[in-house]
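For reference, the structures are reproduced in the following blocks.
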Structure I
Amino acid sequence: MALRTFVAIELPDEMRERVIAAGKSYVDADPTWSGEKWVAQDNLHITLRFIGSLEESDVPTLVSALEGAATRSGPFTLRMSAVRAVPSLERARMLWAEADGDVKSCARLASGVDDALGSWVEEHERRPFKPHVTMARARRPRPAHSRALDAANSALTSGDVAGEGAVSVRWATLFSSTLGAGGPTYHTLARIPIGAD
């Protein structure tokens, strides 16, 4: 059976709450975005690599390859730093919560994951990696307003939501995704520890 799969960094509840609060603040400041496709709280994550279709029988072999890549990295810390309109304020397709902190270690892990995937990825593209959490996808390119981004950034970085807005990354997760009328549902296939034992 074919699975739709990707590798990602899971987020703790406190960080997800912070990102959701930022999205609500954005919509409060710009209600025209309320009808766009906002990512459900349980689905917020940082994608390391989208794989696409993968046969279920290939999962153990892929996990073994990912484990090899993960042992060449070490744990690191990321923090949500800013909400951005992507690719531009004038024609935004998405709203992201960008991460800062040890971005180099995160990029190194993403590169190792990319190398480990090899033939499992149909289009082996190479582009600069920017760790982020996708908050919303616009149904068509549209303007994003700076005042709404300011409100979202204030919520993202304030102390009003529990937690410090940081995550200690100690594993990567292989997910499968099932599309449904209410949006995708993610299932954990494997958690891959980062760093040597």
Structure II
Amino acid sequence: MSIVIAINKNDRILMAADTLTCFGDSEQSPTSNCRTPKIYRFGSSILGATGWAVYDDILSDYVKRKEMPELLSKEAIFSFFLELWKELHEHYPFVNDQSQTKDSPFGDLDTSFLFANKAGIFKVSSDLGVTPFQQYYAIGSGAEYALGAIYNLYDALPDPVEIAKFAVHTACQFDVHCGGEIDILEVE
């Protein structure tokens, strides 16, 4: 349970996230004892994830064994996750094919991802659907609060770092599963 946001403004693209670690309803604090980064440099992109933290370990292991592709389009990101889906079934037998409803024809990663790179911002839903965003987006349990903050500040403030800090801080104030320090990474 987290907040991860991405903002594209004034020729700058960045991602920000909280660092709180939760195990169910149990919050691990202080962050000096247990600090969880939720955004990473991932090739030429920045990757943020919310949901099951084990995906951080899986992705790290997966990219060690594979050549990292350029993930600069919706199609490239979708192809990457299709390959990852195959790997999940071949090399990570503890991953289940979850589906939120019995009527869904799709598998479910039960985790959402955000990519930010020079091509823009892309959300990867738990069903592997990829959606591009032009200005901003947020994922995680505090997303609604962060999106409200970004919406109100996007045209008012010129600095995307200021907007990002305020949005993550707002999510941390209103969502009990968000907290800790704020990490910010900018696309190079």
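Tabulated data for the structure shown
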quantity	calculated
With FRET efficiency 1/(1 + (r/R0)^6) of positions 110 and 142 (r between Cβ atoms, R0 = 35 Å, to 0.05) derived as 0.75, matching label from I, II	I
Structure responsible for 16.9, 49, with Rg and Dmax of the Cα atoms in Å calculated and labels I, II on offer	I
With P(r) over Cα pairs in 10 Å bins from 0, in percent, for residues 54-117 alone derived as 17, 52, 28, 3, matching label from I, II	II
Comparison of I, II by distance in nm of label points 7 Å out along Cα→Cβ at positions 150 and 166 - largest value held by	I
Origin of the value 3.2, where distance in nm of label points 7 Å out along Cα→Cβ at positions 22 and 78 was derived from one of I, II	II
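Only the coordinates and a few stated rules stand behind these numbers; no lab work does. Keep in mind the model is a prediction, meaning the values are calculated, not measured. Cβ atoms are built from the backbone, for glycine too; each structure is taken alone.
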